[in-house]
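Multiple structures follow.
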Structure 1
Amino acid sequence: MNEAAARDVEAVVTDIEGTTSSISFVKEVLFPYARHRMEDFIARHGAEEPVRRQLDAVREAVGAPLGDDEVARVLCGWIDEDRKATPLKALQGMIWREGYERGDYRAHVYDDAVARLRRWHEDGVPLFVYSSGSALAQRLFFAHTTAGDLTPLFSGYFDTTTGPKQNPDSYHAIARAMGRAPAGILFLSDVMAELDAARSAGMATCLVDRAGDPGQPSGHHPVVPTFTAIPHP
């Protein structure tokens, strides 16, 4: 993204995993934590309406009247597959909330991301998150980071209830929810297909390539190694 394009940006939407935060924290801490506790969590909370609604959504997805223990096994299998299923993401968020509240871990965020997000916020640039994790999980993540509570920086959160991250319609829906033209929104991600979808919807895009892979195709997307290299609107 050049400086001229940066001046046209009125709001920023960012991915989390691999963008603001390390992939390893999600893969090696959060996912195993939820997997290990899924069966017990469902046994303790399965009768509660928010949990029951997600369990029923799993049954509908697999097309079978499964018992709660069977649903737990399906969900653990989905974790192993890294499936972007909305009921899984909702239940993971509920489990992670318990972990955050107990102080079992703090969410990793890159220093450069924190610094740039704070600068944007101070300068009045609205910030939003769009991640495959539930909106609850996103808020918990940024409320319990290694840099402290970052939720005051954000104006809103979008998840897969808005739509798949690789579908341009999802980005049109986000722009409508934000009340802004897509052209004035910058979307940040480390996933090319997500950036392609956002660009198809008319958003500005930027590929955050923290691995510095010289073979990574950029398509029509500017590439930066850190948030520090993103031109400031």
Structure 2
Amino acid sequence: MIDGELLTMRSTVKEKIDILDVPKEFLINQTYHGLLFEYDSITRQEVEDVVSGNTENIDPKKVLLINNHKNAFLKVVEMVKQNIPMDEDNLKDLHQILMDGLIDTGGLYRNVDISIKRSNHTPPSHIKVYDRMKKYFAYCLDGPDNDLFEYIAYCHLQLAKIHPFLDGNGRLARLVLNYYLMKYDFLPVIVTYEERHKYFELLEEFKVNKNINPFIKYLIELEKEALAKALI
């Protein structure tokens, strides 16, 4: 169950701001840290410039990465506003937005087996991806039962564990995380590059040991931080 402090903070924030009215500063930071996990040559200034429409003297690939991530996050916000479910078609569409102009397989499940660097977990064979995703959507589309944050955490972690696409799975999973937070009236959060080692350890704990609790605790901490900043 969600603790009382978190519910009180959420209620207070909702009285003061529109959770789905995302400030430009947050959009910039969310895009910057979302990309930095895989593209550490991208600077915050480059993200700020591209988000503001200034692409002069910036590597065209970086422009694509930044615009795609920004557009994907805005798509998530729009989906929440219109109460659009994160079903298979919409998840694939979101992945296509992330990968637009970068790879030819955006929105298509992988057809090869893969491994993940520095991970003890091997994603399921591509032969099993469709079945795993079918079960994933059956759970996530059914909605939360008792523990809301366990449900939100699972919809994020299990997607990362299945790793259904050839590229962009981490970015996609973090966008899905924010989709479910906003869907249930919480603020979106940012997993910063500085906390990447902690974040990956928690992912690994779920993938290898099937232990979701440490990530739930971390997610609640992130949400409390986001709410506290909104109350300043």
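FYI, it's all coordinate maths here, none of it is from the lab. Everything numeric here is computed off the predicted structure, so don't read it as measured data. Cβ atoms are built from the backbone, for glycine too; each structure is taken alone.
Ranked by FRET efficiency 1/(1 + (r/R0)^6) of positions 138 and 186 (r between Cβ atoms, R0 = 25 Å, to 0.05), which of 1, 2 sits at the highest value?
Largest calculated value belongs to 1.
Given a value of 27 for relative contact order in percent (Cα under 8 Å, 6 or more apart), calculated from one of 1, 2, which structure does it belong to?
1
Work out the source of 4.0 here, i.e. which of 1, 2 gives that when distance in nm of label points 7 Å out along Cα→Cβ at positions 98 and 122 is computed.
Among 1, 2, the structure yielding 4.0 for distance in nm of label points 7 Å out along Cα→Cβ at positions 98 and 122 is 1.
Given that helix-only ellipticity at 222 nm (-39500 (n - 2.57) for each DSSP H run of 4 or more, over all residues; to 500), derived from a single structure, equals -20500, which label among 1, 2 identifies that structure?
Derived from 2, not from the others.
Quick one: distance in nm of label points 7 Å out along Cα→Cβ at positions 66 and 114 came out at 2.5 when computed from one of 1, 2, so which one is it?
Values: 1: 3.8; 2: 2.5.
It was calculated from structure 2.
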